[in-house]
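Listed below are the structures to be examined.
The numbers here are math on the coordinates, done by the rules we state, and not lab data. Predicted model only: the values in this text are computed from it and were never measured. Cβ atoms are built from the backbone, for glycine too; each structure is taken alone.
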Structure P
Amino acid sequence: MDISGKVALVTGSSRGIGRQIARSLAARGARVAVHYRADREAAEETLASLRDGGPHALFGADVADAGSARGLVESVAREMGSIDVLVNNAAIFEAHPIEEVDYEGWQYAWSRTIATNLIGPANLSFLAARIMMVRGGGRVVNVSSRGAFRGEPETPAYGASKAGLNAMSQSLAQALASYGVFFYVVAPGFVETDMANSLLRGPEGDGIRAQSPLGRVATPEEVARTVAFLASDAPDFMTGAIVDVNGASYLRS
């Protein structure tokens, strides 16, 4: 799909992977809706960095809130004219090892993580897909994780949320292919972002990098290029595909 002039909503694009995805889509000519939850200043920096495509715009919303998610999609469609590409990138990653947290902490971690990482993308996918169905098609790219396959003992809600995201994407790929609405998934391993830097620079960093035969973790640009490919150049027949970007740190059959 040629995305030149098309509208692409990228959630969680104020920094990290999301910022690079916004840049990659803009470089392909897309008009990017930059989304943030709380850090408007960082989102404005993303917006200012988009030198290609456009015009671009900024939108704030809490994707974990159903009403806010609806308002986000309606605002983007109204102000930018449509939504042709949706990238569900916004997510949280919070430790809650079962042997350390109390029951209240366990419940809080699960409800917050599932609401942000799974229910939010499900709602946004529904709302954006309904627009795409009327307009003759579109693409949704969901950012998952290798943790959906290998397990996340310190953050089990995160692993479960990403496994659910994979299943939802494949279910909707089957449901909406006849409408020209295609779903794809990118599943990175560790990525060199601000969020991961404290861990990568700590005593566990060498072990994390050694998980890949490349001896490093992914860059945000590598993940973003994969997302941009799926949002534009990937064949329609790839709908439902889950693309690993983990440097062979985890291989699944």
Structure Q
Amino acid sequence: MLSTADRKRAADMLLLAARDRKQCQQLSQIFPAIDFDDAYAIQAETIRQRVAGGAKVVGHKIGLTSKAMQRSSMIDEPDYGVLLEDMVYVDGAKIKASDFCVPRIEVELAFILDKPLKGPGVTLTDVLRATEYVVPSLELIDARVIDPRKIYDTISDNGAAAGIVLGGRPVRPHDIDLRWVGAALYKNGEIEETGLASGVMGHPAMGIAWLANKVGPHGVTLAPGHTMLSGSFTRPIWCKAGDTVQADFGPLGQVAVQFI
């Protein structure tokens, strides 16, 4: 367990790395005693400072939802981060690669809530009832900490959250079997990854239920109007200036972003 002063020092390091687009040393090396409570407290401190500076919270993201990713990180549950308004991009946006340290893209479904969700006890059905619509998305992830990273580094670093691009065709959650939503991820016209949304805990809404139950005991409610990224069902692809990334969700349409 870290002291309050060390948690704040760690948060300041991450904020500086994000500002300067220059990765910092692993927190797990600087603070060997760091644990999960410390990591989420550091994340919360970075968000607190961002909000104090004028940022607005607009949702959450869930990561490490697949068993393979959990095993590689030596954990047995997902992690989460916070989405801020300045992370949201429109479909087809041109984004400066130089605004990030090491940008990567993942394919996800985004759930837009119209009713609050607060755990414990939130179920898949509760998530579907609380969702206004589901829409295809690309998540932009970044690492403000150098490799090799431990799970504590990633959680502290807001779950590597860096951006979200929404596009395609919104659907109501009961109008389609979300488990069988598929996507093909292209970079510069060449296919890089494919996947099914059932790769997210068997059903993408399970990621949202997990999050509500995880943060509910700490007094956090998933709010109406907020966007919830349910977790990636493809591996991330690396991006650089000049790359165009497009995800084809079939009947749900396409979403794209260009790095300049």
Structure R
Amino acid sequence: MSSNPLFRDPSQETWRLFRIMAEFVDGFEVMSRVGQAISIFGSARAKPETAHYQNAEKLAAKLVDCGFGIITGGGPGIMEAANKGAAAANGTSVGLNIALPHEQDSNPFQNISLEFHYFFVRKVMFVKYCVGMVCFPGGYGTLDEFFESMTLIQTGKSPTYPVVLFDSKFWNPLRNFMTDTLLEKYETISPGDVDLFLVTDDLEEASNHLRCCYERQREAMVHDSLEKQIGLPAEHRISGEGTRFGKPVKRVGGGANRMPLE
């Protein structure tokens, strides 16, 4: 075996598939029993005395009162606040924890807890089992989840669900960048793409938006299920991982280009 630390043993790569499969199986089995839930993201560095932490705690409790469970990444900061608010309101409080090189303590307010090795498996659970999303101020992880959702919704790969960005001072510069640079200057997004999310500073507006959108979602899901019985096009059907199947790729030039095998 090579002494190169980047060398990957093909036999180990094959067995890695079973670890990935195991995480999906565990996640699907547990999360399928959660019911309608809202995923809440935000900085792990937010302290209990900050407004962001306290608002996340209050919003989670409000959402439980609306009949939702709460899903977070299971760590400290905003994740802890949301789990704490959900647990205090006697609601479902899910923590999807991740094993990191630098140890991250799980918060003690989870009544359903899972641990993941792979970020991409964990991200599927966030999106597949939520009916809405809230992003508080955060770092790369929060932005990653936000843009992951925007991509799925924008491309139609995922059914549309409400996304709330809480704290206009934090999020409006990003929205302005998307409008001024992406939309108007470079034309890399469409006009409707900046309307796929709500920026707000109001807890009532956030919870009402999520509740009202979910009620419309339920009506749409009933409509879709009836359409399936009379032949909904295959590309619009929802796959097992919670995304639409979509249309097959159109090949240009007579077929796929493949690297020659050595």
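For structures P, Q, R, which has the highest computed value of mean count of other Cβ atoms within 10 Å over residues 52-59?
Of structures P, Q, R, the maximum of mean count of other Cβ atoms within 10 Å over residues 52-59 occurs in R.
Given 3.5 as the derived value for distance in nm of label points 7 Å out along Cα→Cβ at positions 60 and 212, which of the supplied structures P, Q, R does it correspond to?
It must be structure P, since only it matches.
For distance in nm of label points 7 Å out along Cα→Cβ at positions 148 and 244, which structure out of P, Q, R has the highest calculated value?
Numbers: P: 1.4; Q: 3.9; R: 2.1.
For this comparison of distance in nm of label points 7 Å out along Cα→Cβ at positions 148 and 244, the top structure is Q.
Upon calculation of relative contact order in percent (Cα under 8 Å, 6 or more apart) from the atomic coordinates, which of the structures P, Q, R produces 27?
Q
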